[in-house]
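Derivation of every value follows stated rules applied to the coordinates shown; laboratory data play no part. Everything numeric here is computed off the predicted structure, so don't read it as measured data. Cβ atoms are built from the backbone, for glycine too; each structure is taken alone.
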Structure I
Amino acid sequence: MQPEYDAWPSLPVDSWIETRDTVQLWTQIVGKTRMALGPAVNHWWGVPLYVDARGLTTSLMPVGDRGLEIRFDFLAHDLIFEVTDGRTRRMKLEPRTVADFYSEYTAHLDALSIDVDIVGTPVELPDATPFAEDTVHGSYDAETVSAFWRSLVSAHSVFSAFRADFRGKSSPVHFFWGAFDLAVTRFSGRPAPTHPGGIPNCPDWVMHEAYSDEVSSAGYWPGGAEEGVFYAYAYPHPDGYDTHPAVEAPTHWDSALGEYVLPYHLVRQSDDPAATVRRFLEQTHRAAVETAGW
């Protein structure tokens, strides 16, 4: 008999922060591979990972006349390489340093005759220790990683439905490995002022491209509160956005983050978690639309 499926599991950040930080660095290694192999897409839409039925995937990437997909399987706890010529390789997801992961990862690419040059240092993090030298991060709690993936599946479902209700330009539901968050973004159709940048270990021109247009964006991040948060922001920030009456408790404005936040633990404890997230998305988007004059 299959164990009961918990779609909104408890995820105390303190209980898995070392695992979270290790897995984030692993996803950056894989994500940088997608960035190097795939074509550039506006707002960096060519670089994220995507939630799938077992974890996270790059989706299909071009490699000459072949294709490559790399998947994090958070049920079997493997990283799987699949090439359209029929070859497959896999490596275990288990307690191991980032340096060890990176060494085996690049060896698998070499064995598959995949020549890819990635920037071997993390982005958007204060510590930019090269992957090949990082022997500090090496935790992997398989049970909690699977639980986090289930929370991503649930958030992905709500975000996808929210995206579908907007007739304008809207992003796919992306998992951005830079910040380790799931996000969906709506666009007003107007250009935005140049973003000031200032993100740790990330060139300002990266943010210039990401925020070239006016947006209302929301996401889910496993940080910022005891079990992570759902967040929302508008760029550029319109006057009155952070105090708009449409946004109701328990959502609140976090001045340190510069975003509306809804703690994940309040979502999972609510009578209808999906509906609670949906209200959050609709209220914060309405605040952006009405204060920015979309």
Structure II
Amino acid sequence: MTGKSHDNVILFPKTIDYYQFELTRMLENERYGEAISLLRFLLTCRSQDERVEEEWNALLQWLQTMFPDETFADFGAGSDPEDELSERDMLREKLILREREDGSYAAKLMESLKDASSLEKQLLALDQLALMEHPELNGQLIDWIKSGEQHPLIQYKTLQTLKLRGVQGLIELHRNGESVLVEIEDTPADFDQFPSIINEIIERIQQVSETNHPALAYFAQETWNEFLAFIYGTYQYRQMLRMDRDAIDAWAAALHLVLLERVFDSGDKEEILELYGITSELLFQWEQAYRIMQQFASSTFSGGFQR
């Protein structure tokens, strides 16, 4: 986030609801630097709700007072891989001690993972399970992920967890109504490790949105990450890997329009097609991408942005 004004960005009620959810999630997970950066961005935009602006300003002042070290934090900026490794090592040592004190701690984490009522608790459980040395966890995680169709983000995170634990081999999963086969070791450890043609889609969205829809640029990346988790390993994902470069614009335009429709209650199809240069030759690919994005939005936005 930059400090420049975004007076031309108007925050509509549904957009405000989305940002409120994001702020809550950041605070629950103690991501105070990200919350400060997001609040700074929001307070440079225009909103018709003065009460919300007052709440955001008060929250920003409180965070800056309580967490001065996070005041200049930015998303991913200035992070030191050695520091991250050190934090990971410290967490691993903490978990080893915790398990020595409580022999059932790994079992409790598995129970948290199986509790589908809280996506955040499931993600936090997986973060810890990835670092634990309990000998039976690999088999338990595999049995669980194969037992039914869980939330796509949790399925994907479980694959990442198994990869981090050194598990290899082919696994069959139920995803989005189909059975898919994936190699655990091929699972991208992070979203920037997806094939370049996949990452170019989000780069294209950000390039266009920063100029034409600045408010959309902030959360396009996170939404794209959720979409990759949703689609990974499926027939549609394999089709994306085989697409030609012209199709990048079709996918980018599809996600851009869905975000405008779902979050801003706006969006002009013809305008978006023109922005991305979608010609008649690309229209069929755009319609396919748009249909898949709508399926993703129907299952994910209602359970994520709106909860």
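Results, tabulated for the structure shown:
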| quantity | calculated |
| --- | --- |
| Comparison of I, II by mean count of other Cβ atoms within 10 Å over residues 22-29 - largest value held by | I |
| Entry that produces 12.8 once mean count of other Cβ atoms within 10 Å over residues 94-101 is calculated, selected from I, II | II |
| Structures I, II, by FRET efficiency 1/(1 + (r/R0)^6) of positions 142 and 198 (r between Cβ atoms, R0 = 30 Å, to 0.05): label with the highest value | II |
| For -20500 (helix-only ellipticity at 222 nm (-39500 (n - 2.57) for each DSSP H run of 4 or more, over all residues; to 500), calculated) the corresponding structure among I, II | II |
| Mean projected area of the Cα convex hull in nm², for residues 134-213 alone - structure with the largest value, from I, II | I |
| For 0.70 (FRET efficiency 1/(1 + (r/R0)^6) of positions 62 and 262 (r between Cβ atoms, R0 = 35 Å, to 0.05), calculated) the corresponding structure among I, II | II |
